[in-house]
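The structures considered in this document are given below.
Every number here is computed from the coordinates shown, using simple stated rules; none is lab data. Quick caveat: nothing in here was measured; it's all calculated off a predicted structure. Cβ atoms are built from the backbone, for glycine too; each structure is taken alone.
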Structure 1
Amino acid sequence: MSTCCKDIVQHHPQAQQSYYVDLDMELPVGVTLTSATATPVEDATLQVVSVSILATDTVVNGHALKAQRTVVVKLTGGTPTQGSITTPVLVTAARSDGDTHAGEYDLAIRGTV
């Protein structure tokens, strides 16, 4: 869940941060996202604050993100993980062609509560 799909990104449990799921390369040309949800798979203390579809093209950390082809997930909380242990977040998005995209994205939660 970062500016490049399938990367493991770090999250601090006391922060409320936005993460970008870039689906541009996974969607057919001309297909856009119409809605999305995000669900922590294993960590009941990780909370989804909001989920939206990126409304305008933007650049984050040098990575160009396309409008209607990127999911924005805002998270807070979570139980700190150690070493290579990560917490998966399931992101599901409805597409304009009637199909659905779903994928698990790994989040490394670092820091203290």
Structure 2
Amino acid sequence: MIRCILPLPVPELDRQFRFGVWMSVSEDSWRIYEAGFKTGQYEKDICFSYLMHEIPDYEGSLNLECELRFQPDAKRPLVHIYEAEHPLYRAQQRGVTAAQVHAWIERVHDIGKGSG
């Protein structure tokens, strides 16, 4: 497993929202990642992986097939979902709304709920 970044564009803000996600990779891909992490030099730039999360509002996202793109300077790899008939693939291609991002943030931080 490798901790990665799943970027989703937010067109109305001209930015990205980035989920921190765990990805399942083969032993060979793990070795390539581990060997290149400190130097930023990887034997391969990409590898196959599976998403190990159910992304909120995207039921069935667990085990989606993805491509990891290794990054230099000890940055987490970026996740790109393989073309699929799944709403999360379409969200990564077309983007999500600022309202959706705000709703995710509210869930994580329990914003708007009284303590009590």
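On Cα Rg over 2.2 N^0.38 Å, which of the structures labelled 1, 2 is highest?
Values: 1: 1.04; 2: 1.16.
Sorting by Cα Rg over 2.2 N^0.38 Å in descending order puts 2 first.
Match the computed value 36 of relative contact order in percent (Cα under 8 Å, 6 or more apart) to one of the structures 1, 2, and report its label.
On the way: 1: 36; 2: 26.
Derived from the structure labelled 1.
Of structures 1, 2, which gives 0.90 when FRET efficiency 1/(1 + (r/R0)^6) of positions 61 and 101 (r between Cβ atoms, R0 = 25 Å, to 0.05) is computed from the coordinates?
Values: 1: 0.65; 2: 0.90.
Attributed to the structure labelled 2.
Suppose you compute Rg/Rh (Cα atoms, Kirkwood Rh), for residues 29-68 alone for every structure in 1, 2: which one lands on 1.13? Don't skip to the answer; put the middle values down first.
Numbers: 1: 1.07; 2: 1.13.
The correct label is 2.
Could you figure out which one of 1, 2 the value -8000 for helix-only ellipticity at 222 nm (-39500 (n - 2.57) for each DSSP H run of 4 or more, over all residues; to 500) was computed from? Write out the running numbers ahead of the final one.
Values: 1: 0; 2: -8000.
Traced to structure 2.
Identify the structure, out of 1, 2, from whose coordinates FRET efficiency 1/(1 + (r/R0)^6) of positions 37 and 53 (r between Cβ atoms, R0 = 25 Å, to 0.05) was calculated to give 1.00.
1
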